[in-house]
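S.K.: Have a look at these structures, which come just after this line.
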Structure P
Amino acid sequence: MDFLDYDTRLGGYAVIVRDDHVLLALWSEPEVPLWTLPGGGIDLHEALEDGVVREVFEETGYDVELGALVGVETILVAPERRLERAGDRWQKNVRVVFAATVTGGELTHEVDGSTSEARWVPLADLPGLHRDSMVAKFVG
């Protein structure tokens, strides 16, 4: 059973800042793709922290070490706003965000996933980006 099998989706994400840049992933599932924090759905068999580390690696190619809890964002999703093409059926999206540090790996893009690109974005460029609410709330 994975996170798509229940109506509350637990997601784990990471804020990774280095040299005045933040690591973001381009979420390609919405009609208009948007930049988001690397991370995603936590499977039922996973500890939250393990799922965040896995998701960051899948979307960016980086191994990370998690730090402090940055915050939690809860989103209630109305039926007409669910992304049916992605198989979403959850009503509540609980997103837990941690600070993280890159410990290894090399920047790569996810293949056949929900994101299509990973990029280090200058913090100064964030206001001009089409970005997910987590980026604005937890980074700037």
Structure Q
Amino acid sequence: MIEEERKGMRLSKQREAILAELCKVTTHPTADEVYEMVRKTMPRISLGTVYRNLDFLSSRGLVLRIGGAGTQKRFDGNPVPHPHVRCSVCGRVEDVEPFFELPELPEAHAMGYTNLRCDVEFVGVCPLCAAKKM
């Protein structure tokens, strides 16, 4: 059983399985892809259950939800905020390596907002899509 030490909470078997699968990969899968991954060990799990549990895990800061408006959401098993790069053609998402320190918003500029985080996503064309255009 996966114990989430950062939050000190026990997770259901479905949430454990989803989190375990996300932590195994660096591909930033979509919810549908997570569903296919989890079905290998939990064949009776539903797509709706995966969606609801991904929402739960991301709302608790256990996984990152990646993607802006108009893009398919992807999920990252590494919950530490870090920069990503997304292909504008195929939607592939990768971690920017090596990680670099993300900016912080000074309190004087936060306009009363609390619990601020910074999501950095660069957008470009991945090498595979660029090669297809040639």
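S.K.: If you work out mean count of other Cβ atoms within 10 Å over residues 50-57 for P, Q, which one comes out largest? Provide the component values of the computation, followed by the final result.
M.R.: Details: P: 21.8; Q: 18.9.
Comparing P, Q, the top value of mean count of other Cβ atoms within 10 Å over residues 50-57 belongs to P.
S.K.: Here relative contact order in percent (Cα under 8 Å, 6 or more apart) has been calculated and equals 34, so which of P, Q was it run on? Could you put the intermediate results ahead of the total?
M.R.: Values: P: 34; Q: 20.
Clearly, the read-out refers to P.
S.K.: If mean count of other Cβ atoms within 10 Å over residues 10-17 is calculated from each of P, Q, which structure is the one that comes out at 22.6? The partial results should precede the final answer.
M.R.: Numbers: P: 22.6; Q: 16.4.
Matching structure: P.
S.K.: Continuing with the same structure: Given a value of -9000 for helix-only ellipticity at 222 nm (-39500 (n - 2.57) for each DSSP H run of 4 or more, over all residues; to 500), calculated from one of P, Q, which structure does it belong to? All intermediate terms of the calculation are to be shown ahead of the outcome.
M.R.: Values: P: -4000; Q: -9000.
It was calculated from structure Q.
S.K.: The value 2, 9, 18, 19, 18, 15, 10, 6, 2, 1, 0 for P(r) over Cα pairs in 5 Å bins from 0, in percent was derived from one model only; which of P, Q is it?
M.R.: Details: P: 2, 10, 20, 25, 23, 13, 5, 1, 0; Q: 2, 9, 18, 19, 18, 15, 10, 6, 2, 1, 0.
The correct label is Q.
S.K.: Here mean count of other Cβ atoms within 10 Å over residues 34-41 has been calculated and equals 17.0, so which of P, Q was it run on? Mind dumping the intermediate values first?
M.R.: Working: P: 23.6; Q: 17.0.
Structure of origin is Q.
Throughout, read-outs are computed from the coordinates displayed, never taken from laboratory work. Please read these numbers as outputs of a predicted model, since none were measured by experiment. Cβ atoms are built from the backbone, for glycine too; each structure is taken alone.
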